[in-house]
Structure I
Amino acid sequence: MQKPTEYGARLREKQKVKRMYGLMEQQFRNLFKKASRLRGTTADNFISLLERRLDNVVYRLGFARSIFEARQLVSHGHILVRGRKVGIPSYIVRSGEVIEVREKSRTIPSISQSLEAISRRGIPPWLELDQQNFKGVVKALPTKADTRLPIQEQLIVEYYSKV
């Protein structure tokens, strides 16, 4: 068996993170380009942008059991941001924004079941959940330390710097 190359390790890390967040290559690349244009380190900005996508925030708040279910909830108009319906899963939430389930959608069984299960999974420290009112608040912007995921973001930065 061949020893993995540096390029192979970077590619595997990129593919792993892409699958974790359920993104296609073009979405992933565009998010990386956006992160590289922001102030600060590209790796930290990239992780922050990934975590702040609306579909990911809906999943982290416990309104959905998976990223894919969260994306469907957002696309079908079940999620409100600051009281307005947002149907774009790639919407980047900001600090202080309130994310909630629409009044009519609160009776959907999968949302209730998912909220019951969130106590086992836990909520990241940068989010705050009001389970009774189906609301969540982005308290602060996420950092690498808040993710608790086995991501080596530096390998992804190296991958895209070589491409």
Structure II
Amino acid sequence: MKKETVENTLVDWFLDIERAVIIGIGNPLRRDDNVGVEIVKRLKGTNIKDNILIIEGKSVPENFIEPITEFNPSHILLIDAALMGLKPGQPRFIETLKISDVAVSSHALPLQIFCSYLIQVTGAKIGLLLIQPENADFGEGLSPKVESAAKRVVKALKHILL
């Protein structure tokens, strides 16, 4: 029996992938809050397949609705920091059907509304990969624990998507 990890969950979630959009969300001026954007930046520099669209959504992912819908994805993965009461750097994957389990809203448009809209217009499977921040104060760079989590997520996504 395989150990239940976020990485294994992502492998299972992406099994029936046709086309996927991966959106990094965060504020580049708020340290660990920027973890989602940092992860997608690192993915952009790799040989991701043509059926994957990488978007740096920053703090306004809703600005990218048009390119997302035009890409016609089967899967949409949003990566963001979220206060979940976990250890710093600990990731959690949530399918949008369970999004009410976590309050995620430091953005102009709450992610619950954004995800609901994307489901309506694309019909895609939507998941959130959330990482517990350690330090979201003003500044740049990830804290060591969140940096370590970002590296693990990038490695896992490369394994799945390359």
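Computing helix-only ellipticity at 222 nm (-39500 (n - 2.57) for each DSSP H run of 4 or more, over all residues; to 500) gives -15000 for which of I, II?
It was calculated from structure I.
Could you figure out which one of I, II the value 15.2 for mean count of other Cβ atoms within 10 Å over residues 59-66 was computed from?
II
Who wins on mean count of other Cβ atoms within 10 Å over residues 35-42 among I, II, i.e. which is largest?
When mean count of other Cβ atoms within 10 Å over residues 35-42 is calculated for I, II, structure II comes out on top.
Give the label, chosen from I, II, of the structure having the highest value of distance in nm of label points 7 Å out along Cα→Cβ at positions 43 and 115.
Largest one: structure I.
A value of 2.6 was computed for distance in nm of label points 7 Å out along Cα→Cβ at positions 51 and 75; which of I, II is the source structure?
Derived from I, not from the others.
Where does the value 1, 9, 18, 21, 18, 13, 9, 5, 3, 1, 0, 0 come from, among I, II, when P(r) over Cα pairs in 5 Å bins from 0, in percent is the thing being computed?
The correct label is I.
If mean count of other Cβ atoms within 10 Å over residues 19-26 is computed to be 24.8, which of I, II is the source?
The value was obtained from structure II.
Assign the value 26, calculated as relative contact order in percent (Cα under 8 Å, 6 or more apart), to the correct structure from I, II.
For relative contact order in percent (Cα under 8 Å, 6 or more apart), the value 26 is produced by structure I.
Computed from the coordinates by the stated procedures, all read-outs in this text should not be read as laboratory data. These numbers were taken from a predicted model, which means no experiment stands behind them. Cβ atoms are built from the backbone, for glycine too; each structure is taken alone.
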